[in-house]
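Dropping the structures in below, format is C-alpha cells.
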Structure P
Amino acid sequence: MVDADVTDAGRLEGYTLDDWESLAPQEGRRVELVDGRFVVHAAPALRHQRVGDRLRTLLDEAVAREGMEALTAIGVRVDSMLGYISDVVVTSEFIDADSVDVRDVTLIVEVVSPPTKKTDRLEKPAAFAAAGVEGYWRVEMIGQGGLAIYCYRLASGVYSHVATLTSGTVGTVAITSTASVTFDPADLSRRCR
C-alpha cells in the first residue's frame, strides 16, 4: 500500500535509501522501502509492541558486555533500494540515527502480525541472509497469549533452523557465538504488574 503522504505526486517507484531516510516520521505508521517502492504498514498492535520491547530488554542485557546493543523499530539499510523497519535489531555499532547499515547487524527479530506474515516469513529472511546477517528470529503469536520463537543461524548463505522456544518452557538460545539468553517466551506477553 502506497500512501500519498510519503511519495512525490505521480511517482510510485525508483526510490532509494536516501529518499527513505529523508522521510518525515509517519505518526502511527511504518514505512519500508522494498524494491524502490514505499510500503506503508499500520503501527503494530499493543501485544506486538509489548513482546518486541520485552525481548529487546532481554537481548540488550545479554549483549551489553559484548559492546553491542538491541534496539526496537529501527530502520535497516539492506541495499540501495531496500530498507526495512525491524521489530528488534542487535547491532555491533552504537546507533545515533534512525537506521543502521545491515553490515553492522548481528540479529534481526520480527514479531509476525497478520498483515506481515509473508514478509516476515519469506522476504525479510531471504534479504537478511543474502546480506550476511548472522541470526534471524521470528516470533509467532499462537493460541490465547502463547508465543513460538523460531531461531535461525546463517549457514552457507541461508538460514538454518537451530531452535524453537515456546511459551511455558524456559529455553536458551545463542544470540552470537559468545552471548546467549535464557527465558520463557510467556514472560514476553504476560501481565507483569
Structure Q
Amino acid sequence: MPRYAPFVAAAVLLGVLAEIAVRGATSQIWTTVGTPWLLLAFAAGRRTARPLGAAAWGAGLVLLGFATYYAWLLLVQGMPWTEVRDRHHALGWLALGAVAGAACGLVGVLSRHPRPAIRTAAWSLVVAIPLVDLVVWVRGAQEGRLLVVVGLGLVAAALFTWALRAGHLQPEVLIPSTVLATVLFWEAQLVALRALFDLRV
C-alpha cells in the first residue's frame, strides 16, 4: 500500500483541482479533460503485478478523484446533492470513470507484457489519450486552444518517447497503431457520452 500512496494523493489532488480550476478561463483544461485521470490509472497499473489488481487500482483511483470532487461540491461549496446528481451527472461520471479507470489500469499492466503485439496495443492506447482530448478541446473550446495544442501535444510526445523506450517498440509500428487507437478511442468516447449524457463533442 505505501508504494501507491503517491497515486492516492494525486487522485485526491485532481479531485480538488477539478473544482477549483473551473473558476478560471483556461485552467480547467488540465483537470477536466480525461488525460490526467486516465494516465494516473495507467501509471498505477504499471506498478501492479496482476491484471485484476491493476484494473482495481485504476478504477479505484479515478473513483477516488471523482468522489473528492463531488465531496468538495457538497461540503465546501454547499451544493445540494440533487444538483450534484443532476447538473453534474455524478452517477453517470462515476460509472464511466470506474470503467475507464479499470481499462487504463489493465492497459498499464499489459504495457509490460512479454509479447510485442500486446505491448504495442497497450502503449498505442496510452498515447491516444491526450490526442483524443486535444481534438475534443480544439473542436469545442472557445479559448485556450493554443494552450491545449501545445500542452497535450507535449504530453503525447512524451508518452510516445516513453513507449519507444519502456516498451522496446519501433516507431514505424507504434505510429500507425497509435493512429488506429486514437480513432477507436474517439468513437468509443462518442458512444459513451451520447449513451450516458446525450452529449456530443
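Nothing in this text is a laboratory measurement; each read-out follows from the coordinates by a stated rule. Computed from a predicted structure; not experimentally measured. Cβ atoms are built from the backbone, for glycine too; each structure is taken alone.
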Check the numbers for relative contact order in percent (Cα under 8 Å, 6 or more apart) across P, Q and tell me which is largest. Q
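Quick check for you: by distance in nm of label points 7 Å out along Cα→Cβ at positions 19 and 155, which of P, Q is greatest? Intermediate values should be presented prior to the final figure.
Values: P: 4.0; Q: 2.2.
Max of distance in nm of label points 7 Å out along Cα→Cβ at positions 19 and 155: P.
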If helix-only ellipticity at 222 nm (-39500 (n - 2.57) for each DSSP H run of 4 or more, over all residues; to 500) comes out at -4500 when worked out from the coordinates, which of P, Q was used? P
